[in-house]
Structure 1
Amino acid sequence: MENFAIIDLGSNSIRLEVDQINDDASYQPILEAKEVVRLSENMGPENTLKRPAIDRTIEAIASFKKKFENLPNLNIKAICTAATRNATNQAEFLEEVFEKTGIQLEVITGQQEAHYDYLGVINSLPIVNGIIMDTGGASTELVLIQNGEEINAISIPQGAVTLTEAQLDTDVPSASQLFQLFDHLNTIYNDIWWLNRGTNLPLIALGGSNRTLAKIKRRNDDTIKDWEDIHGFHMSIQEVKSIFINMLSSNLDERKNISGLSKERADIIIGGLAPAMTLMRRLNSDRMIFSKRGVRFGILHERLANIRKANHAEDDAEKNGPRFN
């Protein structure tokens, strides 16, 4: 048995998941936590991580460590994504985190992030064909799934925080700002040669901005008790558009009062949803399927697969036994 702790440091938030993994590769979740740290805040064109974002992040990591450090048989995998990946002061940041917390962060590539998204989705939802979209704070991962297989994947260095800071007024974006934002995203999509193979396929939505759509929809349905239970929830393109249009017609204070939309996300939600809205229109996608199982669940299933592989190797060795000439 081991306690497997996963720290996922994104550009907007940091999350912790701890699972107890049994010797047979079955598991039980025992702990989850989340903090909004906005690590990519004000990185600017120089792509430098700045304070106080660095301080918030280190404080959150130290707080997470206290939650699991006394668990027996502890195995820690701590990863960081786009903000750290793109930072010119990446080495200094990683060193400071290790010195102050004892946690060694691993910078994963955009392709690895997309692959973990695929593993998380395919091991938790009955998806045969579709496009995974994970919109984070400073990157967006896209994965084409056909017949349950990962066919193509890419990470785009644009996310909710970076798009908002570069393109939009956080109160009420102007028509010209929105036009430039959607045009910018379409230009990026034009360069992804395989993207049109996802025409008419559903969008499998990951990331806090995209999931907010489902939370708003469910929060305003009186027949639903657990409005945050969005895993596997479907929305039509008409329902998605309706919520997005309402956001566009609201100022920041009004968005903060939308049920299901976190006040901490209200300033970046329009920029955060723009990649999905642009892509759904481009691919003529008629529905969005929401997943709560992304990178962390993918990392967990990678670990489970490795344990099963080791178990099978041990079983084969026992069956074959020693050989004598």
Structure 2
Amino acid sequence: MDLLTKISALIQASKIDEVEMIQQLWSGYGSIKRYKVEGCNFSSIIVKHVQLSTQKNHPRGWNTDRSHLRKVKSYEVETQWYKHYSHLCDDNMTIPKCLAFDEFNGDVLIIMEDLDQIGFPKRLHQVGWTELNACLKWLAYFHAKFLNHTTNGLWDIGTYWHLDTRPDELEALDDLALKKAASAIDTKLNQAKYKTIVHGDAKLANFCFSADGSKVSAVDFQYIGGGVGMKDVIYFIGSCMSEEECEKYENKLLNTYFSYLQKAILHYHPTIDPSDVIEEWKTLFPIAWTDFHRFLKGWSPGHWKINSYSEKLSQLVIQQFQENGTISGNL
């Protein structure tokens, strides 16, 4: 059975035509495409075709390449998310519905509704306060919904930069003070009392907006897993704001997120005091920021996100850890 026939059968379409390639997946291991369909409940669909079977022909062998294995697991995690967790999302945290799913010959097909067709046609590279508010609201309600939730089948620790999966970047890090503090920073985040399921790659490019920018849907759940909500918040802010804007609007952005988080926790978990979660996560904001800074500085020392704001937060966190005895002051 060819691919188009298989897709048609899964959604019971009488006709299917490829419209466009939306994105090639990493290293050519698949694609995301839009298809026009007839004879079913949808006029168009999005198909993520992950071709893990091609690993058999990889010249170096997947079992010896850490980054390749990490990527393969990320597709497995996304599959688990759509199979066992995604149905728990509601209108406060819109995601594309998974219409069908199939595995064959080591490949994976995830067929999703087309966000363009359900009111989220815009992809943005720059945003204003309307769009920032929509994304922070989405994150707050998502984090509240999955507060203290299990992560079976997902990453135990969400995000693509967490320390255990990035030993190469840590080894390459030449900021010795940050390198020394890396383990303590990781431990502090992982030992938080209140954890949730984090998106894990909550950059601006993974949000799709309504025409007026007031509503948003999120995509790409390959690095979803356990953690504190601040990990998503710091990554989102850093993905769409300059260092001057990060510093200038830090309080406003955090107040917006925590205002929604308070309402969302009361809605989903009336027995949990939102102020307890907010108090803990506020203290973890600079630590989560420094954690990502650690990865970025080892992975790409000249990256545009490495700026004086990040350096300042990093130095404050390291100083705090030295003063409370978490790490020594000697390099």
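Readers should treat all values here as calculations from the given coordinates under stated rules, not as data from a laboratory. It should be emphasised that the depicted structure is a prediction, and the values quoted were computed from it without experimental measurement. Cβ atoms are built from the backbone, for glycine too; each structure is taken alone.
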If distance in nm of label points 7 Å out along Cα→Cβ at positions 110 and 206 is calculated for 1, 2, the one returning 1.0 is structure 2
Which structure, out of 1, 2, was distance in nm of label points 7 Å out along Cα→Cβ at positions 78 and 126 derived from, given a value of 2.9?
2
Comparing 1, 2, where is FRET efficiency 1/(1 + (r/R0)^6) of positions 254 and 294 (r between Cβ atoms, R0 = 25 Å, to 0.05) highest?
2
Structure responsible for 2.7, with distance in nm of label points 7 Å out along Cα→Cβ at positions 142 and 238 calculated and labels 1, 2 on offer
1
Highest-scoring label, criterion being FRET efficiency 1/(1 + (r/R0)^6) of positions 94 and 214 (r between Cβ atoms, R0 = 25 Å, to 0.05), among 1, 2
2
Tell me which of 1, 2 gives 20.0 when you compute mean projected area of the Cα convex hull in nm².
1
Mean count of other Cβ atoms within 10 Å over residues 230-237 from the coordinates reads 16.5; which among 1, 2:
1
Comparison of 1, 2 by mean count of other Cβ atoms within 10 Å over residues 134-141 - largest value held by
1
